[in-house]
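Listed after this line are the structures, all set down as structure tokens.
FYI, it's all coordinate maths here, none of it is from the lab. All values reported here derive from a predicted model rather than from experimental measurement. Cβ atoms are built from the backbone, for glycine too; each structure is taken alone.
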Structure P
Amino acid sequence: MNIRKLVLDVDKAISRPTLIELAEALEKVPGVEALNIIVTEIDIETVGTDITIEGERLDYAKLVKAIESTGAVVHSIDQLAAGVRTIEPAKRER
């Protein structure tokens, strides 16, 4: 499957890794063309982030390994786009 975009819910400790260290580890994974890290919440010990990764033929297992090598942990996949092209998600009215 050609994974082109992933949005991951990732937690890290307050002190380490830094966002720069996390980005550097992810950028080294083959296929990664761009990434964005957004801090979503901070508590006493952890920082919650949403990490958006785009590229060609992204390897989820290698991305998780890169994240875990920094000491951070993946909680969930919040969005996945695959195929020949990407599509924008439809906004749902509730």
Structure Q
Amino acid sequence: MNRVFLIGKLQGKPEVVYTPKGEKVVMFPLRVEEGDFNIDVVFIDREGTGYPADTIKARVMVGGSLARVPGKGRDALRLTANKILWMEE
């Protein structure tokens, strides 16, 4: 089973795109302080998840599965999230 939960801070404004089927896809870089690494998060928002007004440096917990990013080396990882929880400071 490939299931992880990470807590970190957004390192940029989330990019929102829509698939040809109309699904909302949210992508953002996440900085995980414990372990000192960045990871790209991809989230298909099927539930209309609300987002804080100011997402820059917002703390978030994401849950999903990890995969290597093809063509970017062994250390490049992507988390395909199925759950996002925005945390209050």
Per relative contact order in percent (Cα under 8 Å, 6 or more apart), the highest-valued of structures P, Q: P
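Taking distance in nm of label points 7 Å out along Cα→Cβ at positions 25 and 73 from the coordinates of each of P, Q, which one would give 1.3? If you can, show how the numbers build up before the last one.
On the way: P: 1.3; Q: 2.5.
Traced to structure P.
Out of P, Q, choose the structure whose coordinates give helix-only ellipticity at 222 nm (-39500 (n - 2.57) for each DSSP H run of 4 or more, over all residues; to 500) equal to 0 when calculated. Each step should come with its number before you reach the end.
Details: P: -6000; Q: 0.
It must be structure Q, since only it matches.
Which structure, out of P, Q, was distance in nm of label points 7 Å out along Cα→Cβ at positions 33 and 65 calculated from, if the result is 3.1? Could you put the intermediate results ahead of the total?
Numbers: P: 2.4; Q: 3.1.
Only one of P, Q returns 3.1 for distance in nm of label points 7 Å out along Cα→Cβ at positions 33 and 65, namely Q.
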